[in-house]
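Read-outs throughout are calculated quantities, based only on the coordinates presented, and are distinct from any laboratory measurement. Keep in mind that what you see is a predicted model, and the values were worked out from it rather than measured. Cβ atoms are built from the backbone, for glycine too; each structure is taken alone.
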Structure I
Amino acid sequence: MLSSPVDQIKDRLDIVEVVRGYIKLQKAGVNYRAVCPFHSEKKPSFFVSPTRQSWHCFGACGEGGDIFKFVMKIEGVDFKEALRILAQKAGVELRKEDPKLKTEREHLHEISELACSFFETQMEQSSAGKEAKDYLLKRGIKEESIKKWRIGYSPNIWQGLSDFLVSRGYKREEIARAGLALKSAKTGKYYDRFRGRIIFPVFDLSSQVIGFGGRVFKEDDPAKYVNSPATLLYNKSRVLYGLNKAGMDIRKKNRCVLVEGYMDAIMVGQAGFENVVATSGTALTPYQLRILKRYTDNILTAFDMDIAGDSATKRGIDLAQAEGFNIKIITMPEGKDPADVALEGNWAGLVEKAKSIHDFYFDNVFSKHDKKSLEGKKDISKILLPIIKRVPNKIEQNVWIKSLASGLEVREEDVIEELVKIKPENDIAVEQAGEKLAKKTRKELLEERLALLILQEPKNINFVKQEDLDFFSNKEVVNYLCNNKGIVSNVPENLADRVNYLCLKAEVEPGLSFKEIDVQQEFKECLRQLKTLFIRDKLDCLSKEIKKAEQENDLRKAQQLVEQFNQYSRSWTDLEISEI
């Protein structure tokens, strides 16, 4: 009997290698650990188990599961899409399904891929496309880069792409939902969003086309760039252009160069510096920073920065600083962008001269203001004090304070006094990637502890009687462990996630190493407390029911409830005596 595609994928792919394709992993005993990619944190709480082919975050988000759940979570896709991504990695062929059963996301992926091919063909075969290609070649983009980045051309007609996609069976409404067409308010007809432009496809981490950027190559159009709107596939604040190609080099070099535009990323990469991505004209966002954290803690920026103003770029850098990134600033020559410098062959020299964020800010501000005059001192402190306030590391912040005091020729105490007056900006903080994990009840913690102690010392099962299972909320897991004498094998599918979580926690959580006698004593005490909590809750419930029965004058029912109450009370007394 042929195994299912899911089983074939699990057989062929190792979860460690798949996860490592997205985030940095460190060996931790028999497991691997990392900073969790699903919430903001400083210390690693994310663990991957090669033995059980599972993962779990023991930090704020509490996420966990198998290889499919990881891809679903990190790619932001449903199970079908995760299955397709992993099948491609594993070389597993999926059966063709009824087109009617395809999801909206799949339809949009198909439309985007077809549109990309259409634009590529137009660049190669149309006269206007060849003109656009000549423009790129003259700008220094090589033929192989045009093919590598799948750059194309959109014909300067109203419905060229739309008519092509309709001929392939797609509706104009679907084309609009893919961000490729607009509906006229006057006529109600649809027309192409991109017309007469060089087209840069935008890819997700799996190199699927999800959006487009259209650039003019004739200077008579005032709108230099037109970009895809937000769609089911594309959100510019959650995408870094070129990361699908740069990820491996970023990990290898342990640093990422950030530029602003498509051309900058392509030209810098073409010059041999492939650890480069572009923000595509947006300021750095919390989501983009969380993605970058999977690859490196070191960022080099090549942005236009106005540190005296409240620029969006500067606020993005402030976010990165608050998140603990090591940041360096590549200072661009006057009037040039990274694409120009890369073409001239001077990019390596600029990278070597990159300044720390401290040096960049101080050099920039002090060069523009007179530190000798009272007004100049006030202007300098007005700009730098809020920046210093946001430095998260106190040791580093103290270095900034010393530098400002020395530069202004004032006492450090005076700088600190002024710094205290600065109100912190609450919005300069990286948002959590998900909701915080709900706090576990004492009962849940006790049940979890008992399961962990069974996994560490299976002989503890001998202390669990059949009637004790009534005290557990999660009877199935404890029952499974008891029936298997604490040995984890052939886990039922409905219990797999929970058992894998407990096994992984038993391995990574400190403080589970006791002498055998200590383990037995702790197990007995946890079991006693669990029974106590169960009985207490039962007594509270019975007390309310007795009161209600008396109010309804149902004396017979009240008497039965009182007998149950007394029975549980005796059990509670027996537990208290056993503690003495």
Structure II
Amino acid sequence: MLTLLRIRNLALLADVEIEFAPGLNLLTGETGAGKSILVDALALAVGARASAEVVRRGAERASVEAEFRLQPGSLVPDLLAAAGLDPGGDPDGDRSCFALVIRRDVSADGSRAFVNGSPATIATLKRVGEEILEIHGQHRHQVLLQPRAHLGLLDAFAGNAAERERTRAAHAVLMAALARRQAAADTDGRLAERLENLRFRLAEIDGIAPQPGEEAELRRERSRLAHAVEIATLAEEARVLLADGGEGSLLAQAARLTGLLAQLAAYDPDLASAREELDEARIRLDDVAATLRGRGMGPEPDPARLAGMEDRLAAFAALARRHGSVDAALDFAAAARAEQAALAAAVADPLTLEQAVEASAAEFAAAADALSRGRRRAARRLERAVESELAELAMAGSRFRVGLTRDEDPGSPVRLDERPLRHAATGVDSVEFHVAPNAGEDLLPLARIASGGELSRLCLALESAIRARRGTAGCLVFDEVDAGIGGGVAAAVGEKLHRLGRERQVLCVTHLPQIASRADHHIRIAKRTESGRTVTAVAPLDADGRVDEVARMLGGARVTPTTRRHAEEMLGRAR
């Protein structure tokens, strides 16, 4: 429950302190007095977007401080403890409830937030705000007109948070399986492209099948074949000079020289080694002569063999252009084969991935189907509850329907009743509210309601029905609930707000005396001029003050005995 609101230098509010009470707290005043600024201040306190433009002219910063008293069982102390903040306690020492003080400062440099005196993040404010305060204004009405909000409202009424969480978790698993399958498909596509490139390049090398050192040997053999005649002629000429030149051949001269050295060694033993070296040289000359004899008798030139060598050497040259050399091509082939094996092992098993998708899709479908069944049961109850609330708001005969549909998606792995369904973290359902505000009219989507008064009452009926089902504690704020209504309808809305105030604290900004007369605690907002500047003053009203304010709302700025008597009667009926 909100107990106190302090505001400093926020727009027209220079220095305001307001105490609130249990039940229905009503804020009234002339148009433009600043009633909605109070609601904006509360929104700031629970994390709404801040702008330096809200700071009162001449001030360095604006400040909003809100004090709440939290009942036992509130989640707020746990939220604060999880954020490393003091959960607080009752200032009077009563530990059966907790005190919570939130402050938000706004300046040109940005905004700062504090919870129980400790700095806090805006995210923490918003999370805490969800538990302690609900603000319903024109923005809330616009949200309710959007079908995407209806699913959350139905789930809130159904109380199926556990089923929704199971569905969300199952959907996360499904999306992960789908992502793995897609990533594998993308990866396999790239791997297949790489494998094809390797296959093509290896086919070229394997088609030539070069052997280590083969190119050098081919070049030597090609040289011999290309110059076979020259080789034979020169070899024969050399052989003749060496061995077949008669007494003048080198070998004959070497033999004669050997004999001379033998005779000399008989007289000079030191020359024996020279004779031995000459013998060795003569033996080597014999070997050379034998080699030359073989070359002189070499094969006849073979043009076909030579052409084959030229073709193979040309293929080697092509490999060298692509890889740098034939040896580099051989090194590439070895590395490519190793890469082929590694890539083949890296290709995901499509069957395993598909089985994972099917299993997670089935798990999600089961959870989503259970959630859908709960929604269908709750939809009928919500229809009856809203129609009952509308009857109390002078809309008896109105019909309200919850449209639950499932959209097909041919590419979806999620199947229910043999249909592939579009899926989301919230399940497989789409929800849209339809209403016929008057008897005999056709049901139309909520967004097509033309009357602002009907829309306000429908929103109040929805909130009342959902809140009665959830039993939510905290503070409920209405800023636009009286839009487009008056007379008996306004009285019915006032009665509904008063009943809500019995279950929760309610704050309501209103322009209607029928609603104002139902207040448990009435606060008047008014503008006045101080030192040449406009300020907003806020004051709680006693019994006489309430009569004057309701009379003003009945008759305008001028209060007459008639309007005052009428106000007394209205307040008396309300009591």
Structure III
Amino acid sequence: MQKNCKNCKKDFEIRDEDQTFYEQVHSPLPEYCPDCRMARRLSFRNERTFYRRPCDLCKKDGISLYPVGTTFPTYCHSCWWSDGWDPKSYAMEYDASRPFMEQFGELLSRVSRIKLNIVGTNVRSDYTNNSGDNKDCYLIFAAENNEDCMYGRLVQHCKGCVDCAFIYDSEKCYECIDGRKLYNCMFAEQCQSSTDLLFCIDCRDSSSAIFCTNGRHLSYSIENQPYTKEEFEKKKAEIFSSRESLEEAKKKFETMKANSIVKYAVQTKCHDVTGNYIFNCYEGVRVFDTSNAKNCSYIADTEDPIDCMDCNNSYYKPERCYDLMGILQCNRAKHCTYVFYCTDIEYSDSCYNSQDIFGCVGIRKGDHMILNKQHPKESFDKLMAEIIESMKKDGTYGQMISSIVSPVGYNETLAQEYFPMTREEALAKGFRWQDETTGTYKKETIKKGEVPSSIKDVDENILNEVLVCETCEKNFKIVKSELDFYKRMGIPLPTKDFECRHKTRMSKRAPRKLWHRSCACNIERHGHGSPRQGGASCPNEFETAYSPDRPEQVYCETCYQQEVS
């Protein structure tokens, strides 16, 4: 079935499998295309924009996702979970004469919000968000069970990793992207189970490699050729001799990647699924940055989901969930943001350990509640059916919570990262925008071009200096643990602030889009036949995140494996 997106006005397909899912979860067909649905969900997720603000309950100063002056109070972690306030005190009576989403928006604008989203226990890791069980970490996001990690997004079960993204079970890594089980690696992308990699892409089970692509079982290799240990160490020392030589190595690496052979998608142990950066996934379409998914589609940044659709940042085995942002271990949940350990929940935000609730905010251990008000089961079922029927009539049921009631601006969220818009475009499409800027400017004590080229020329006095980003001109500082890491690894000080470094890393990843393409392989020994037989090119086709205008040679699974094995 083809439908026209209510937002971007483009046609999109609703598969037979999708219609079956919507029937099973008792939801009408979506009015928005997959990209616009994802943008709506992401418009609720501020990960990295912090503001200085005191807790509105204990008055202790700290950082928050929300600036001073919001319509709702914000509480620190301890106060939000305390008995010092009761989310049920905000209970509202449903007014059948008014749209339900309007009433839910009022509730959302009043109920206290937690300053940072922390799950579990963090130790000396105050400057983290959407995180849990971290120790001695600083500015890491969507991150759990890490130690001594700094400046990263989606860092999981790592130790001593700095400036990394989408990295798992790794230690002592720097500027690594999409890595698993890495040790002492720098500037490595899409690598697994390897040690001592430098400027490598898609290498596995390798050690001591520089400028290598698609390597398997490499050891003391440079540009995929064997070298002696002494030659290898000499080359590594040359690269890190100064910032200038390191920048030249970065340029060479980008050229090398552009001329390389790539598999159509970064998939490991996957079957009958389209998407990218996925591990052990089965049956689904448009799956990104996901592990262990079964029968799931239109999802991203998820782990262990089963029978789910349209979910972002969903973890701990969510099951039969639809259209959610930021959830942990939920079952039969729909159209919610930040709900944890909940069952049979719809159109709710920031709720925990609850079941059978509809249109609630901030509830902890609740059941049979609507707009934060408790109801007997029989009247709850009757009232919820009445509300759903009214929402179907005004066209809001089955769609995500309206972005206009999001507590954060579009430009603060992941939506801006994956679906960038100008202020005017965002406002015209019904999103909020945050005009207040964060950070300091023009306070630098070290100007552009004055940062020492070698880490050997830096002492602890740098901790008292204020640096300036060479890209956005925002000021930033070097912290003690960060300096110690650069010293140990022999890495020059950064000349960009964390946000600009993050944007650079993200620009190296393929987008969350798919193009239908054919395999670029024309190697005769791969069994395609000879040109005279009209069979020199591989006939395989696929969905890939590599757009047709990219320079890489994109191969199907079969041809790629024949080349790298």
semi-axes √(5λ) of the Cα gyration tensor in Å from the coordinates reads 42, 32, 19; which among I, II, III: III
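Can you tell which of I, II, III yields 2.8 when distance in nm of label points 7 Å out along Cα→Cβ at positions 334 and 390 is derived from it?
Working through the options, I get structure I.
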With Rg and Dmax of the Cα atoms in Å, for residues 326-373 alone coming out at 22.1, 72, pick the structure among I, II, III it was computed from. II
Comparing I, II, III, where is mean count of other Cβ atoms within 10 Å over residues 262-269 highest? I
Out of I, II, III, which has the highest value for mean count of other Cβ atoms within 10 Å over residues 38-45? III
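One of I, II, III was used to compute helix-only ellipticity at 222 nm (-39500 (n - 2.57) for each DSSP H run of 4 or more, over all residues; to 500), and the result was -18500. Which label is that?
II
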